[in-house]
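Next up: some structures, all given as structure tokens.
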Structure I
Amino acid sequence: MDEGHSVVAGRPGSHGGPAGRSRLCVMVAPTLTFAESYAAEDLVLQTARSLADELGLECVTAGAGAVLRLLAAAGAARAVVEIGTGTGVSGVWLLRGMRPDGVLTTIDREAEHQRIARRIFQEAGFAPGRTRIITGRALDVLPRLTDGGYDLAFLDAVKAEYPEYLEHALRLVRPGGVILADNVLWSGLVADPKVTDPDTEGLRAYARRIAADDRLDSVILAIGDGLAVSRVRRPEELEA
């Protein structure tokens, strides 16, 4: 995932001219490496990440995970929905930021991945009641969840489906809550107009929608493979 950093740093308009872009490209790789190394992972997270590697799964980087934990803690999140359980890396980061009585609802179509994640959550010290693990295709499960019932939504599954996940997240997350999406820079491919596969196009559409939607305040953080952060505006903010 790190190979995309210099591509994004050198995107047109990022620093005014070729010399500026070249200088920024030289700076970005060590800077982001430092930022990623700032977030340490314990043995539980290292184990979950190693298991993900064995299965060929990508998961949030340590830096992106630390942002998940920070935002869950800052919002005193009690109810979080995660699309894409994997082996539990992002789930552990989220749970560590949530309130002690908080519940993580996590969705994945692979039961085997969730079996591993369940064990990882237990090893991290979370009681079974802290997680609601649902096996199934996200777009089949999300319509069954409660409107406005969540403080935070984290999207990290099929990239081509991100725009559809967003529509569900806007219904599920309460005003003032947060929607996050991983891999939105996609190793720099979203910045390359020649790349038009469904996943890349889905990520581009997601970025356009969160930027244009008046219900959201959004930013894309250049951490990990790109983390989009959107706050759902409250009704009084929409009227202002």
Structure II
Amino acid sequence: MSSILEVRNLEVAYGETQVLWGISLDANEGEITCLVGSNGAGKTTTLRAISGVLPIKKGRIFFMKTDITNVEPHKRVKLGIAHVPEGRRLFPDMKVIENLKAAAYIKEAREHFNDSLEFVFSLFPILKERKDQLARTLSGGEQQMLAIARALMLRPRILMLDELSLGLAPKVVAELFKLIENLRDQGYTILLVEQNVKQALLVSDRGYVIETGRIVKHGTGKKLMEDPDVKKAYIGI
């Protein structure tokens, strides 16, 4: 597998407070890679730095072998990086279909809008049923589906998902994790940030464990699931 995203020695600070200390990770094309750890460990900061919405202090970011460290956020989207942020960030007073249309603002997304719409409606039939509802009237799970669908409208090369399971019922969480496995099987590359360590490792090809801004372990999802330190700290075994 070839690496589509390479992060090298990434350091990020909020003012005087440094949050990331030399983070390095790879996401291989056609795989699910997860970044797991406790709340406040630096997971969301890592995604925000990759998408360009946070300035970095040190390090480099490569996407499809091109250095994008200093590339503006909107240009990273055009290159194929789609970020589903924590909290979903939908347009709550716009209809489902309007949220999807708003996402397709880059040239390729506009040109393939109908095909993309058909694809996301096949993934999420409930969104097709509710296409004329306001986003704020959807359930939490449906809103998360809309957030993912909106990102897929961009026809991304990599889909970055921040806290997929946050605040959702276990049944909905299970459905969403099946969905991302389905997307992987269709060739999508996914970088998943998740507090639900067990679920994330179960579906991931590769994983990284982050603690206080540093990568402390990495390996296949299966290897990390069997790691005694990971079991004790995050899985409760």
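Odds and ends about this structure:
- Among I, II, structure where helix-only ellipticity at 222 nm (-39500 (n - 2.57) for each DSSP H run of 4 or more, over all residues; to 500) as derived comes to -13500: I
- Taking distance in nm of label points 7 Å out along Cα→Cβ at positions 33 and 177 as the criterion, the top-ranked structure out of I, II is I, with the highest value.
- Structure responsible for 19, with relative contact order in percent (Cα under 8 Å, 6 or more apart) calculated and labels I, II on offer: I
- With Cα extents along the principal axes in Å derived as 55, 47, 33, matching label from I, II: I
All of the numbers you see were taken from the coordinates with simple rules; none came from a lab. The structure displayed is predicted, hence computed values, not measured ones. Cβ atoms are built from the backbone, for glycine too; each structure is taken alone.
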